[in-house]
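Please go over the structures that come below.
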Structure I
C-alpha cells in the first residue's frame with residue numbers, strides 16, 4: 001500500500017481506540033516506518049542509505065514487516081510513555097497497522113523474518129488481493145477517509161500531521177507562525193518561554209497574539225486569570241531569536257475587529273480608547289515629520305507618504321491626528337511669504353487705519369491732530385511697502401513658493417484603512 005493509505009488506516013485505528021485526534025495525527029507517522037526497506041517509499045527517501053542496505057540484505061516486506069520488527073519497535077518506543085500511555089499505544093498501534101494492511105497486498109509479508117522466509121497473505125485467491133496504486137487501493141483509501149471523518153470528525157492532512165509532530169516535540173517559532181497564519185481570524189493565545197534582556201534570563205508568560213511576522217511577534221500580556229490586559233505597557237514584541245519555546249493556542253473564537261476607512265485624520269480621534277489598530281494611512285504630496293517606532297512606521301515615495309500602524313494603541317495616534325493641522329499651519333507659513341498675500345494683509349491694515357482717521361475727524365480734527373498725523377505716516381509706509389511688494393510680484397520672484405502652495409492645496413489628500421481590535 002502507499003503512504004496515504006497506511007497513514008489513513010492507522011488514523012482510523014487510533015480513532016477507534018479512542019486516541020485524541022491531535023495525538024493520532026502525529027502518531028500515525030509511525031505507520032510509514034516499516035517501508036524504510038524500500039528506497040522509493042517516504043521513509044526510504046528520508047533515510048536513503050539505510051533503506052538501500054535493508055533492501056539488499058533482506059528485501060522488501062520482510063524483516064521490517066515482521067513480528068521481530070514489532071518487538072524492536074515496541075521496546076524502542078518506550079520513551080513515549082513519558083508523554084503518556086495514550087501516546088505509546090497510538091505510536092505502536094500505527095506501526096503494527098502497516099504490517100496488518102500489507103497482508104492484503106499481492107505479495108504478502110514475511111512475518112517471521114529474519115528467522116523464517118515463509119510469506120503470509122490474507123487471501124489465497126489472488127483476485128481478492130489488492131494491487132498497490134490500483135483502483136482497488138484508491139477505493140479503499142476513499143472508504144477509510146470517510147470512516148475517519150465519521151469516527152473522529154477530523155479531516156486528514158499529512159502537512160497538519162507534520163506540524164503537530166514538530167510542535168509536540170519542539171515548540172519553535174516557525175511552527176507557531178505557521179499555525180497563526182491558519183488561525184489568524186480567531187483569537188489566539190500563546191504560552192511563550194523567551195529571553196528577557198532586562199532580567200537577563202528566560203521567563204515564561206501567557207499572551208494574546210496580536211500579530212506575528214516571520215522574524216517577530218506582537219503580543220498582549222494576560223492577567224493571572226488569563227484575560228488579555230488592553231494597556232499600552234502590556235504590549236510586548238518578542239523576536240524569533242529570543243523565543244525558547246512557544247505554543248500557539250487557538251481559542252476557536254472569532255476576533256472582534258472591524259475595518260474602518262476615512263479621508264480625514266480627525267476622524268481617527270473618534271476611535272474607542274485603548275483599542276488596538278493595524279493598517280495604513282496614506283498622505284499624498286506631504287512628508288510628515290514623524291519618527292519611526294516599534295508600532296508606527298513611516299515610508300516615503302516621490303508623491304506619497306505611508307504610515308503603517310502595527311498593533312498601535314489609539315492613544316498613540318495624537319501626533320498623526322495633528323498632521324492636518326500642521327499641514328494647514330505650514331501652508332499658512334508659505335502663503336505669508338507671497339507678495340500678493342502680504343499686499344492683501346497690508347491693504348486690510350490700510351483700510352483699518354483710514355477708518356480710524358475718519359473717526360478722529362468726526363470727533364474734531366484739531367483736538368486729534370497728532371493722532372491723525374501719526375496714522376497718516378503709517379499709511380505712507382504701508383503704501384511704500386505695497387509698491388515694493390507689487391514690483392516683486394510682477395517680477396515673479398516667488399514662483400517656487402506659489403508652486404508649493406498650489407501643490408499642497410490641489411494635490412494633498414488623506415486616505416486611511418485600518419483594522420480595529422476592541423476589547
Structure II
C-alpha cells in the first residue's frame with residue numbers, strides 16, 4: 001500500500017483517528033494517536049515522542065525518538081471498537097532529527113537479520129513464519145481473584161467451550177481486515193484458546209501478531225473478560241505457549257524441502273535445524289524472556305524443555321509438522337506470549353543461519369516420548385535441556401557471541417541489563433509460598 005491508497009481508505013471509511021504503534025525491547029505495544037488529516041505529513045516527516053518515558057529504552061538526557069509510519073502496514077480497524085473510526089499503522093523507530101534507525105528498535109533488528117539472510121543465501125530469499133497464538137480467558141471475581149472462563153478440554157465443544165463466541169467475533173473482524181485465522185479451537189487446559197495464523201513473511205507476521213493480541217485483549221475486555229498470554233498463570237494448569245513455524249523460500253521454492261532426502265528435509269534445512277539446537281539455551285533468553293516463562297518450561301506438563309527434534313514427537317524442542325513441498329517447515333515449540341516477536345523471529349533466524357554458515361549437523365531425531373525416559377536414557381542419547389530459570393537463560397545468552405553480533409551489541413547490553421534487573425527483583429521479593437513453608441522454622 002502507498003500513501004495515496006491509504007488516503008483513499010481514510011476518506012472512504014471516514015477514518016478520524018490513526019494509531020501509530022510500535023513495541024519496546026520487552027515487547028510492550030505502545031500507541032500514539034493522531035488525527036487522520038495529518039497522516040500524510042507524518043508519513044513524510046515522522047513524529048517525535050519521549051523515549052525516556054518508555055521502560056528502560058533511552059536515558060532522559062537523550063530522550064527523543066522519531067516514529068516513521070510504514071504505510072504498507074496501514075489497516076482500518078472494525079467500526080465498533082472505538083467511538084470514532086480508527087486505523088492502525090506500524091512504525092519504525094529512528095534517531096531524532098536523522099534518518100538513522102534506532103538500534104534498539106526490535107522491528108529494525110528483525111529487518112536487519114532478514115537482510116543478513118539475503119546476503120548469505122541470495123537476494124531472493126525470504127524468511128517465512130507462522131504462529132499458534134494461545135491465550136487464557138479469565139474472569140475477575142468480587143474478591144479480585146481470577147478464575148478461568150470454563151472447564152473445557154482439548155477441542156471442547158460449546159457450551160463447554162465458553163470462549164467460542166468471542167473467538168468467532170474476533171476471527172470475523174480479522175477476516176474483514178484481510179487477516180486469516182486458518183483454524184481456532186479450545187486448547188488442552190481449562191479456559192485456553194488457540195488461533196493459527198496464515199503463513200507469511202516474518203516481518204508481516206510479527207506486525208500481525210501484535211495487532212491480533214491487541215484485538216483479543218480489547219474485545220475480551222469489552223465482554224468483562226481478561227485475555228492473558230502469560231506463560232503459566234496457574235501452577236495447576238498447563239502453560240500457554242506460542243509455537244513458531246519457520247522456513248526459508250527463494251522464488252517460490254521452499255529451501256527446506258527435499259522430497260528425496262531423509263525426513264523430506266534438505267541439507268539447508270538440516271543445517272538450519274542444527275543451528276537452532278546449538279543455540280537453544282541462549283535462544284531461550286529471547287524467546288522465553290520472563291520469570292514466569294520457566295514456570296511453564298518444566299518437565300511433566302508437556303513443555304518443550306528437551307533439546308532435540310523429531311517429526312511427530314511433541315516432547316522435543318523442534319518438531320517437523322506434517323507437510324511436504326511448500327508446507328515443509330520447523331515448529332520451534334518453546335516460544336511464549338511474553339516474548340518480543342520481532343526479536344524472537346530474528347534470534348531463531350540468526351541461530352539457523354549460523355548452522356547454515358558452519359554446515360552444522362543435527363543429532364538423530366528422537367521419536368520416543370522423552371518425558372518417560374530415565375535420566376540415564378537421556379544422557380546416553382545426549383539429550384540436554386533448556387535453562388531452568390530466567391537467570392540461567394540470561395547467562396547462556398550473555399555467552400552467545402553469534403546472537404550478540406546479529407542482534408547488535410547495543411541492544412544486547414540493554415536487553416541483558418533490563419532482564420537481569422527483572423530476575424534480581426523477583427529474587428528479592430518474599431512470596432506467599434515461602435511464608436507457608438518457612439514461617440514456623
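Comparison across structures I, II (criterion: mean count of other Cβ atoms within 10 Å over residues 285-292) gives the highest value for II.
I have -11000 for helix-only ellipticity at 222 nm (-39500 (n - 2.57) for each DSSP H run of 4 or more, over all residues; to 500), calculated from one of the structures I, II. Which structure is it? Don't skip to the end; give the middle numbers.
Details: I: -14000; II: -11000.
This value belongs to structure II.
Given 5.7 as the derived value for distance in nm of label points 7 Å out along Cα→Cβ at positions 117 and 173, which of the supplied structures I, II does it correspond to?
Details: I: 5.7; II: 3.0.
Going label by label, the one that fits is I.
Where does the value 82, 22, 18 come from, among I, II, when semi-axes √(5λ) of the Cα gyration tensor in Å is the thing being computed? Show your work: numbers first, answer last.
Numbers: I: 82, 22, 18; II: 33, 28, 24.
Label of the source structure: I.
Each value in this text was obtained by applying a stated rule to the coordinates, not by laboratory testing. Computed from a predicted model, the values in this text were never measured in an experiment. Cβ atoms are built from the backbone, for glycine too; each structure is taken alone.
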